[in-house]
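Following are the structures in question.
Nothing in this text is a laboratory measurement; each read-out follows from the coordinates by a stated rule. Nothing here was measured: the structure is a model prediction, and the numbers come from that model. Cβ atoms are built from the backbone, for glycine too; each structure is taken alone.
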Structure P
Amino acid sequence: MSPGIIERIRRFRGDKVILILVVLLSLISILLVYSTEGKRVVTHLVHLLFCYAGLGIFYFINYKKLVTNFSLLGLLLAVVLLFWTLGSSAVRGVTLFGFDLQTFYFIGFLIIVFISNYIGRRFDNGQTELSNKEMVYASIVLLGFCGGIALLNMSTAIILFLTGLAMFFVGNFKWRGIFSLVGLVGGLVLIATLLVATGKLDNVGRISTFVNRWEYYFTKDNQDGYGDQMILSRAAIARSGLHPAGPGRGVIKYRLPENSTDYAFASLFEETGLVVGLIVIFIYMTIFYRSWHISRNSKSAMGSLLAFGIGFWMTCQAFVHIGVNCELLPATGQTLPFISTGGASLFVSGCAVGMLLNVSKMNVIESQKPDPHSMFIRGESRFSDTSVQN
C-alpha cells in the first residue's frame, strides 16, 4: 500500500470501523453475486459504484446544512414517491425509463431524515421537551407513510414504524405519547385483522399475499405454494452448517427464487457455512453499536437522532432478512444491506452510511473546538446516561 493511500486513510475522520465493515460486506456481495448470477456481477459492480458515489457525496456534505435545508423538501418527495408507487403497476416500486425502481428505500431514508430534523432542531434550539401538538404531528407523518407502504410491503412498513418509534423514544417523546401511538397502531391492526378475516381486504394491494405467508408460517400448509421459498431457504442453510459446499458449488440456491436479493443470506450460507454466517451477523451488530456510539458522541440532537435512526433502520432490515431466511419470521421482501443485489437498495444504503460517517466526522471536528456554551447544560437525554453539553 502506497504512503499516499495510508495517509488518506489516516486523515479520514469518519468512523473507520463502519467504513471497513461496509467494504467487507461489499466484497462478500461480489462473491455471492458472481457465484449465483455469473455475468450479472458486472451490473452489480456498477450498482456498487453508485453506492459508493452516494456514500462519498453524503460524507463530504455537512449533514446539518443538508438536513436543515432539505428535510421538508425530502418529505414532499417522499409523498410523491408513495402515491406514485401506489398507482404503479410495478411491484413495490415504479417503472422509470424502462427500469423498475424500488422506491420504499428512498421513502424510508427520507422519513428518517425528516424526523431527525423535526425533533432534533427543537432541542438544538433550546427546547426542553416536545409539545403534545408536535408529538401528534410527528406521529401522523410516521403512521401515514407506514400505512401507505403497508398496502404493498408490510415488512417494510413494520421496520419503518419500529425505527420511528425508537427515534421517538431516544428523542425524549413523552411516555404517554409513545403508549398512545402503540395503542393506536394496535387498534388499527385489530381492525385490519377483522377485515381480513371477513375477506374485505383481499383485493387491497398485496394484503392477500401477506396473509397467505403468515398462514403458512403458522400452519405449515403449503398447498398453495406460499411456503416454497422458506422451505428451500431453510434447506440451503441446513445443508451447509460446518461443512459448506464451497463458493460456486451450491445446489439449492439455483432453485431458490430471488437467491441474490430476498434470500441472499441462505445462498451465501449454503456455500460458506456457519462461520461466515456468524461473521455477517456480527458485522451488522457492530455497525449498530458504532452508530449508537456516534449518536452518543454527537453534540447535536439532530445528529444523535440521525445516527441512531440510520443504524437502527439498517440493522433491523438485516435481521429481518436473516430471520426470514432462517424461517424464524414469515417470508418478506427485505434485502440484506450491502450484500443483496439491487440498484436502489445499494444506492440508498450508501447514502445513509455516508451521512452516518459525516455525523461521526462532525463529532471529531466539533470535539476539537472550544465550546463557547460549556456553562450551559441541556436536559438529560436517553442517548446516554449523562447530561449532554450543548
Structure Q
Amino acid sequence: MARDILIVLSITTFVVLLGVGIVLPILPIYAQGLGASATQIGLIFASFSLSKTICTPIIGALSDHTNRKNPILIGLILYSFIAITYVWAKDPSTLILIRLIHGIASAFILPIAMSYVGIIAEEGEEGLYMGSFNMALFLGMGAGPLLGGVLTDLWGVNAAFYALSILSAFAFTLTIIMLPPMPVSRDTGAGLNLLPFRRVLQSSSMKGLFFFRAISALGRGGLIAFIPVLAKASGISNAEIGILISANIFITGLFQRPFGRMVTSANKIRLVITGSIIGAVSLASLPFGNSFLAFFFLGSIMGIGGAMSIPAASVMVVENGKSLGMGATIGIFDMAMGLGQILGPLLAGFVMDIFDIDTTFYVSGILVFIGTCVFYYYTSVSLLRNHPQ
C-alpha cells in the first residue's frame, strides 16, 4: 500500500513540476518583453517564492490535523486556472501579481505531498522513499525547461503557459482518482498545537537544515533566473537554454534514488556538506563558460552536488518530523527553500544592476559555501547534545 501511494505521489509530482518547469526558461525573456528590468525579473521570480514561503508552514502544520489529500487537490485545480492568466499579463506588475497567486497554490501541493511520503516511509527505507519522490520532482522540473524551450521556438511563448494548465488539470484528475485519503496522524508529535514552529526551530539539527536549504535554494534560484541571460549573451538559443537548465535538474533527479539508498549506511552530514561544496564551486565557475558545452558541463557538475546533498538532508528532516510533526517540520524546511528562492533572484538582480552578470554568480557561490559552514556548525552542536563525550 505504501509503495502504491509513493508511485501515485511521484507521478503527480512529476507532472506538476513538468508543467512548472516549462515556463522557467522563457519567463525571464517573456518579462523582458514586457519591459521588466533585471531587478523586476528578480521580483517576478521572488514573488512566487514569497507567497509560497508565507503559506507553506501554516498549511504544512494544519495538514498534520486533516486529510492531506484535500490541500493537494486544491493546489492542483488552482494551478490549472492560474496558468492561463500568464497569457493575459500586459506589464511586469501584472506578472508579479500572477506569480504571487501561483505561489499560494504551490504551497498546497509539494510540501504536503512530501509530508505524505515521510509518513508512509517504511522504517529503514526513508532514504529510498524520499530519494524516489525527489527523483520524480527533479525529473519533472528538468524535463519542463527542455520542453518549454522547444514549445516556445515552435509555437511561441503562450504555448508554454497552455501546456502548464493542461498538465495541472491532468495531475488533478490523477490524484482525485488514484490517491487514497491520508487520515489524521496521531503520532506526528504536533499534539494540539497547530503551529509548532518554535519547537521545530529550537532543534539545532533543524536550524542547520534550515540554513542549508535556504542558501542552496538561493544559489539555485539565481541560477534559474539569470542563466538564460548569461547564456543568451553567448548566442545560445531558447531550446539550448532549456537544455542547460534541464541538464542541471535532470542529473540532480536521476541520482536521487541511488544516493537515497546510500543515505541508509553513509554519513548523512558528510553527504550534505560534500554535495553543497561541489554546488558552490560549480555555481561560481559558470561565468567562465563561453559556449553551450562549457555551460552544460558546469551545470551537470552542480547537478551531481545537489544529488548528493538533497536526499541526505530530506531524510534528516523526516527523522526530525517523526518527533516534531511531519507537516510542520517539512513546512519549515520548505519555507527555508522559499526564502532562498526569494533572496536568490533579488540578490542576483541587484548585483547585476550594480556590477555585471558574472558577479552575480560569484556572489551566489560564496554564499552557498558560507551556508554549508553554518549547516556544519549547527549539526555539530546537535551531535554533541545528543552524544556528549
For mean projected area of the Cα convex hull in nm², for residues 283-346 alone computed as 5.3, the structure of P, Q it came from: Q
Comparing FRET efficiency 1/(1 + (r/R0)^6) of positions 179 and 291 (r between Cβ atoms, R0 = 30 Å, to 0.05) across structures P, Q, which is largest? P
The value -23500 for helix-only ellipticity at 222 nm (-39500 (n - 2.57) for each DSSP H run of 4 or more, over all residues; to 500) was derived from one model only; which of P, Q is it? P
Suppose you compute Cα Rg over 2.2 N^0.38 Å for every structure in P, Q: which one lands on 0.92? Q
With distance in nm of label points 7 Å out along Cα→Cβ at positions 59 and 331 derived from the coordinates and found to be 1.1, which of P, Q does the value describe? Q
Once Cα Rg over 2.2 N^0.38 Å, for residues 75-274 alone is calculated for all of P, Q, which comes out largest? P
